[in-house]
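Structures follow.
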Structure P
Amino acid sequence: MNVTTIGFDIAKGVIQVHGVDAAGMVALRKRMSRKGALSFFAGVKPCLVGMEACGGAHHWARELTALGHQVKLISPLYVKPYVKRSKTAADAAAICEAVSRPHMRFVPVKSQEEQALAQAYKTRGLLVAQRTALVNALRAHLTEFGIVAPLGPAGAARLIGLVRAKQEPLPDLAYETLATLADMIETTQARIAVFDAQLERLAAKDEASRRLMRVPGVGPVAAGTIRALAGDVRRFKRGRDFAAWLGLTPRQNSSGDKVRIGAISKAGNRELRTLLVMGQLAVLRYVRAKPAKASAWLAGMIKRRPPLVVAVAMAAKTARIIWAMLARGEAYRPHPA
């Protein structure tokens, strides 16, 4: 069987493969169980195998690489234009077509250690989202009784203290419900603190993370998350490509000589983008309190744009700085005010 390229479509129970020869003619179409996939590829001459970068893709990539195959992972968004119809066999054929394109972009294959590190940061992000949801629920329930508090951690702590002390004349059932939410908030906060301490230790051991933490608005969690989820940034030709991968560059709807630039694309990893924007919001609050610390560019942006737009622009600029530091091994060089 003279197969040079195989499209490998992953599913929970069934695997579909589509292979072509050197001339691009279909040489293989096969449907198999997950258990039989490795034995099948063990009997195939080493070739190029394309897969969508979805759940389990990195595991399969490591296994097939060990068998001598060259494995490339593709974002599902880049495979979709090659799908001719909504069938599993067509998905495998689309992957086979996409992986052979000369200008296709690929996702680096992660080792088990890299995946474990990425999962730690993602789990922390999940806990933070759960804490936010719980605090919002507590606020909403107390608002129904006319009890409000300022936003932020201090306001949430104030509401929890009110519930613990039973300071307001509320029904016993309401206090029982609110106490359950307060318990969940405190438990989640404790788990986040454990993750923060562990991730801070990991960031302190990594030389690149230590350099990134010198960038304003980039702390241990943001630096470690960038290292864990962004991978080798040298695959991007320039800093703007890295910022575009994070979804921090404007979406263009241009036609002919008419250039229309809209909001940011919000492509790529949402958690990384959020960490960078939130970090720059903190920097922006500091600069607004001390205007003398602002550069000419930032001072102009603050006068012309709303705070969130300014923070996003700062995050995009920070992404370019981060790319230069990681791709070239440089240290952070503050720009003069």
Structure Q
Amino acid sequence: MTHDAYRRAGVDIDAGNRAVFLMREAVRATYGPDVITGIGAFGGLFSAAGLKLMDDPVLVASTDGVGTKTMAAARLKRWDTIGQDLVNHCVNDILVMGARPLFFLDYVASSRLDPEQIAAVVGGCAAACQAAGCALIGGETAEMPGVYQPGEIDLVGTIVGVVDRARIIDGMRIQAGDAILALPASGPHTNGYSLARKALDGLDWGTPRDDLHGQSIGEALLAVHRPYLAEINAQREMGIDLRGLAHITGGGVIENLPRVLPEGLGAVIRRDACPVPPIFSLIQAQATIDDAEMYRVFNMGMGMLVIVPPADAGRVPGSYRVGEIVMGDGVTLA
């Protein structure tokens, strides 16, 4: 008796099993003593006993994806970086509230399951989880012919972290006159790729370019989304008064910074105060985009914005002072 009707319909169970086998050790490497279940369980069990050491633990959760950066990875046939992008993006999203990550779950879907491809993607997730001290306790690998385009994948992740209530960063103490510092980005991170791909589509993505400081377009576009967990933790240990953090993702500087500002406050951002990765200049020139739209789509080199009182502005290593908080609303580019 044969059992290939499902395979003929487009779903290969054996390929799914092989993908799990290939990723098994990378995932297990993220486990600490808090992880109770292993790969293959219906749900991930994570011990909350450690939270008893906190005065008033608050869980912080977020779900996000890497958007059409997966299509850049497909064009370049390189799958080892976008898993890192996904985890780092999610870690940064809960970091703005002061949370440290506890565990992560991923979702990878495609029209046809390629075990080596999926293992490379999940291996990237596992590597970034391990670097962040975060357990990869579960996920889903879905083969969905007819839903996804051949050769493309979808990649989404959910993260859960924790912060002691007294240490939540909620932006409520931000006031006019506070300094805005930028922690540099590695490139577009995980946002704006629909515009970037359209602008750069007709160019050679594989050859190093002088205007990209020796990188190829492909290398610049696949630069891994930078994590800021270690830097922010170090700043807190230094006693820097972190009044607000803004992770610059979809919506760029213009849309993300106001999300952390109290009502009645706005910001002035100086465009020349932080180095802009050259890939942005190339995108802007190729598509003839004005500055206002560039700052509304991309991070423009400002991966994480840190809001501190003026007295702390010179104490944040590796940062650039890019603006100030003002009375008003929205973001003004100067």
Structure R
Amino acid sequence: MAAMGRTAGKAYERAGVDLEAAERTLDLISREVESTYTPGVLRGLGAFGGLFELPQGLERPVLVASTDGVGTKTVLARRYAQHPGVLEGIGRDLVNHCVNDILVQGAKPLFFLDYVASERLEPEATARLVAGVASACRDNGMALLGGETAEMPGVYRTGEFDLAGTIVGVVERDAVVDGSRVRAGDALIALPSGGLQTNGFSLARRALEGRFDEALPSGTPVWQALLAEHRSFLPVVTPLLERGLVRAMAHVTGGGLPGNLPRSLPEGLGARVRRGTWEVPEVFPLIAEAGRVAEDEMYDVFNMGVGFVVVVAPEDLEEALALAPEARQVGEVVPVSGVEVA
């Protein structure tokens, strides 16, 4: 039987799948994965299915789940993978993106599952990606419960990879943030993104091809500005939730402010956003100029520096801004559907 196994392994390798690379990858990532385990983890790495026990003391727990990826940000990351922290940063991007998505409903993360796929498995590179995933899981207080590394010759182009993940969080039924408390006149406060987060990279790469190694006015290389981390807004938003100040939230991803704010507002209400009330990162004007992208389209595609929006009552605005000093009031809810960015 052992001889048959070795023969099968060689045949599989000739078909493009390296079993030894898969085993080495597992060895490299095991410690990182296990370092994220929280008390709720009953079975994790190596099990056919991860087991997680819900926290005690919840009266009506509601599970909140989301699946997402990092899009074509991986293409740029691969190009600059030799720089320290680049691949790890992509792993953190993935986790933080998913954390923000369930945060919109008021949920706290419980556990995460990742999926890494490539044409040919490179153990060291994959380990760096998973190390980034594990790092962000630890920072957000959740377990990396399991995942998959897939070697798929014929599906992915040589040297490229894909990264996706699923998050599960929990919120008390009575604490779900669903936008039902939003009223016309409520204030919109914005938290800065710092960069593109994980959206719009197909347009950004096309616009800036050949200019990635140039320096922005601040001295930051263009590629580095593009790969700025997709931050988690959980630490900033949690105090606002604990004080009961939040009426609605929006994670500003693909579609920008016009595409994401309406998802959090009740029917019949919209938003007026005032340009110039927050700082637009310097990479966005460069994309617009180099790609000849109209300003309105820039706001339709990119976050333009607004990573997350929280809706609060006017009487709670001062307290909210005191709890989140980096936030800026950028507009208000209006009694007309749609989003006006003016």
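Taking 11.8 as the value of mean projected area of the Cα convex hull in nm², for residues 93-212 alone derived from one of the structures shown (P, Q, R), identify that structure. Considering all the candidates, the number was obtained from Q.
Computing distance in nm of label points 7 Å out along Cα→Cβ at positions 133 and 293 for each of P, Q, R, which one ends up highest? Looking at the calculated values, the largest one is Q.
Coordinate-derived values only; no laboratory data. These figures come from a predicted structure and were not determined experimentally. Cβ atoms are built from the backbone, for glycine too; each structure is taken alone.
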